[in-house]
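J.: Some structures to go through are shown next.
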Structure P
Amino acid sequence: MNSNFKEETQVINSLKEKALWVRKETLKIHKIAPETRIASSLSDVEIFVALYYGGILKFDPNNTNWEHRDRFVVSKGHGAISLYPILADLGFFDKENLENVCRKGSFLGGIPDVVIPGFETTNGSLGHGLGVASGIALALRNRCSDSKIFVLVGDGELFEGSVWEAVMFASGQTLDNLILIVDNNKISMLDYCKNIIDISPLDEKFRVFNWDARVVDGHDIEEVYNSLKILKEEKRNQPKVLIANTIKGKGVPRLEKDALCHIQSLKEEEVEAAIEGLK
């Protein structure tokens, strides 16, 4: 067997194991903090795993302000809970903090905040993340930095006009150090996205604005990992977007494809059953 193929297979198998572990740990956090948005936090697991365990992101957990780090803006705030166990596992903060999510005195709340080691921004109004990331990308380029800026948005966030202003700005400035990831789970807070504004096909829209657009199965860790690696390395003088087709509430049958899953919580026994059912 080719040694490179064997090594690649080992990487993918390791990422699959990590994704399963992260999904279970995210459910455990929801059991502690049922106010967290569990469905939204289960659709982006493979994205986080590929970025942090696949060697895509450059980071130093012991120096979160390291000048040469890649930046990652989590604009999809309600989906950030699944990043907490990853950051703890990698040493950004002690794992014991996961037992106090959303509790009084804890720095781990329900959405991203700069007080959390490893987060670059605090979530504000929906739709601002890509604009902030575009500004960071421009600043990095002006400093001749080889660091990249990644940003995660949800597809419901694309209803915001500020997102498309940033899309035009990024392409106009040819920000090829900017990589956008769309968690395309097709469900917003209160309904299927297509019932609010049907913005499909997303890849064609981004290409019209001169973005390099790719579409993957967001739960196929091999696809996600390989695509992110290519997008980071290639130089095409244009910003890049990875549209990850996902399932909101992935791994919990009651939540999957339920139009109101975003605002639903799970009972303790449901969490335990979901963890038991994950393979």
Structure Q
Amino acid sequence: MKGVAPMRIIQLEQATKRFNENIVLNNITVSFKQGLIHGIIGRNGSGKTMLLKVICGFVPLTSGKIFVNNVQLGKGTDVPSDVGIIIETPGFLPNYSAFQNLKLLAKIKNKVSIDRIQEVMCLVGLDPDNKKHVSKLSMGMRQRLGIAQAIMENPSLLILDEPCAGLDPKGRDTILNLIKEYQSQMGNTVLFVSHSMEDVAKLCKKVIVMNKGKLAFCGSVNEVYSHGDELKKMGLNVPEITDIFLKLKASGVDCRTDIYTVEQGVEEYKRLLAGGAY
């Protein structure tokens, strides 16, 4: 028996945003299916953060339509419900502890209990009893706090804009694992924006690429990353292992170029040593 196809939780139809003569989103038509982690990549200024802002209802479209959970934004509903959001740097009161910040935020909708705040802090690796002010926390701890704030109401849609920004490789992997484990447990939909193709490859099932306000590519990680040369021309930093195989291909080696993890690289290298048969 075939499984039921995932529903479209977000649908954009010819979505365009202008600021005077500057077109920052240009006729975007795309959908995001329920229950998946979707990657959105592009260099700075490509339109990826603006895409999130219009989906969140923070910025109205100039033309086109956006539907979130089958409700059209701008038609009586300006901001979608049941969404957890991190866009740009999470803002917290610097002279309050992490727990105090979440407690104050929880009072806005009055939907989250003290037990839930403590639970979600432990989930992301924060100590609810730590009295240290947010201003004294490391970048990684503040990113964890941002994720705790975004997920504490158990939203069906989680929107994360560069949640790994400024972190070292170990810190990035920690945050990526947190997101992956949470989504696996809850089955919610995640939009994950990053300039790092490696981070997206580790986390996401589907990927869209933004370039100069336009939708350049959309598909599975394999489908999109197979366009490595074109992605490099857009100014994206393809994973090092991808770059190695692109150079091998350019030198005349009959190898795959949709390689984006070390494990895939090892398998392709073994194939080449064995005689090159696919």
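Read-outs throughout are calculated quantities, based only on the coordinates presented, and are distinct from any laboratory measurement. Not measured: the values here are computed from a predicted model. Cβ atoms are built from the backbone, for glycine too; each structure is taken alone.
J.: Given a computed value of 34, 25, 18 for semi-axes √(5λ) of the Cα gyration tensor in Å, which structure among P, Q does it belong to? Each step should come with its number before you reach the end.
T.: Working: P: 27, 22, 20; Q: 34, 25, 18.
Derived from the structure labelled Q.
J.: Which one of P, Q has log10 I(q)/I(0) by the Debye sum over Cα atoms at q = 0.09, 0.20, 0.22 Å⁻¹, for residues 71-214 alone, as calculated from the coordinates, equal to -0.31, -1.22, -1.35? Spell out each step's value before the answer.
T.: On the way: P: -0.31, -1.22, -1.35; Q: -0.29, -1.32, -1.51.
The value was obtained from structure P.
J.: Same structure, new question: By the measure mean count of other Cβ atoms within 10 Å over residues 111-118, tell me the structure among P, Q with the highest figure.
T.: Values: P: 17.0; Q: 14.2.
Once mean count of other Cβ atoms within 10 Å over residues 111-118 is tallied for P, Q, the winner is P.
J.: Where does the value 28.4 come from, among P, Q, when mean count of other Cβ atoms within 10 Å over residues 39-46 is the thing being computed? If you can, show how the numbers build up before the last one.
T.: Working: P: 28.4; Q: 20.9.
Computing mean count of other Cβ atoms within 10 Å over residues 39-46 on every structure in P, Q gives 28.4 only for P.
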